[in-house]
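> Heads up, there are several structures right after this.
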Structure I
Amino acid sequence: MGNKLLSENNAADAMERFEAALRADSAYTPAWEGKGKCLEAMNKWVDARNFYNDFIERDKMNAHPYLRLGLVYQRLRDKESECEVYVRAYTLGVKNYDVLAMVPMCVRDRYDEKMKLIEEAIAMDPSRYEAKTARLELMMKYNSVDVIYPEALKLLKEHPKSPKVYYLMSQVQRGMSYAPNDSVCYYLQKCINMKYYEASDDYYLYGCRQFEKK
């Protein structure tokens, strides 16, 4: 019943069901998983972080709380902790899309080893953008703008509703110019309009605003 209520966007009532199940059996894993999702649905990110950490302490070999905790840290803008939990999930043998897309950006393996994991994720679900943006970010560290720019354009055409893609495009564009320009500022503003937090913290925005005043 809890999962049904959650699927109907009734997180508060679903929470009551899951908590009742845990009072009856504190080791009932589906209720732990459900309660965590309720906290996420209610945007209680700090509570969700604490909850999933408790979940991991109770069941260290269960991959589910690691994966959910990674998403929670993402919402809390805690990149270091997000990396840590995805790497821990990977060491447990978890090789789903999110782990394969994220782990290469968190470890110091060789370029080809990182790219192999990312390509596995893309093959697993070509419709998603996260692994493709990870591939572009990795390419940006090792390749020239001439190589990166066509890949960035291709990604933008495939995923025009992803703010992360616009943000990476702004970074590619700034690599082609030492000063703010129309293209960089356009892509950053698209991110702001989409409420993408990385762009709102970007120091380059100040340069864009000065550029617009000229």
Structure II
Amino acid sequence: MPKARFFPALCLTLLTTVALPQAQADETTPARPTQWAQPVATQYNLHQMSPTLYRSALPDSAAQPLLEKLQITTVINFLPQGDDIWLKTPGVAQIQLPYRTNHVDDADVLATLRAIQTAQSKGPVLMHCKHGSDRTGLMAAMYRVVVQDWSKEDALNEMTQGGFGENSHHKDGASYMMKADIPKLREALSSGACSTSPFAACAIRGWLKSA
């Protein structure tokens, strides 16, 4: 083969060799379901669940311009440490609802869902824990099921396969969700009850205050 024709042919062969495996990988990699939370900023494990709800890991001060761009008006924190260390943006409400997935109960879930719904009336909401996986993952799943009427199975798939963190972190949260009485949670959320049980600690505290 003449040299003038050999090099273009060689380049074409190399390009095909490199591009074909990538094209095959793109064909075999399933597309992310559009109804799942969509990535916004991977460094913060930040995803958008709806036009007014985001989830993430613990942000830092460098995240403030991004949150301003997203027009976040409320940050809900599931950690025992407050957000005032990093969050200095004026006008952004801070709500702290610490809990652990291995001790979660219906009162924790109702407090979070109620806080989200109330805050959404004022603008987009961000909820977070440390890694954006277990505590945030459970509350995101409960929001999907209780508020958005997803099936438990669909919410579990997003929780465990959505790329938010190691699946081992979701064991306790998944166990709670699969056992949760969703109709009772919806009824309590609608009625303003603090729990699905009249004997819950929050309900008893309410009785004592009103006595």
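Just so it is clear, none of the values below were taken in a lab; they were calculated from the coordinates. All of these numbers come straight from a predicted model, not from anything done at the bench. Cβ atoms are built from the backbone, for glycine too; each structure is taken alone.
> So if we calculate Rg/Rh (Cα atoms, Kirkwood Rh) for every structure here (I, II), which label has the highest result?
Checked I, II; max of Rg/Rh (Cα atoms, Kirkwood Rh) sits with II.
> For structures I, II, which has the highest computed value of relative contact order in percent (Cα under 8 Å, 6 or more apart)?
For this comparison of relative contact order in percent (Cα under 8 Å, 6 or more apart), the top structure is II.
> Further, regarding this structure: Name the one structure among I, II that helix-only ellipticity at 222 nm (-39500 (n - 2.57) for each DSSP H run of 4 or more, over all residues; to 500) of -14000 was derived from.
II
> Now for a separate question. Between I, II, which one scores greatest on FRET efficiency 1/(1 + (r/R0)^6) of positions 142 and 190 (r between Cβ atoms, R0 = 25 Å, to 0.05)?
Largest calculated value belongs to II.
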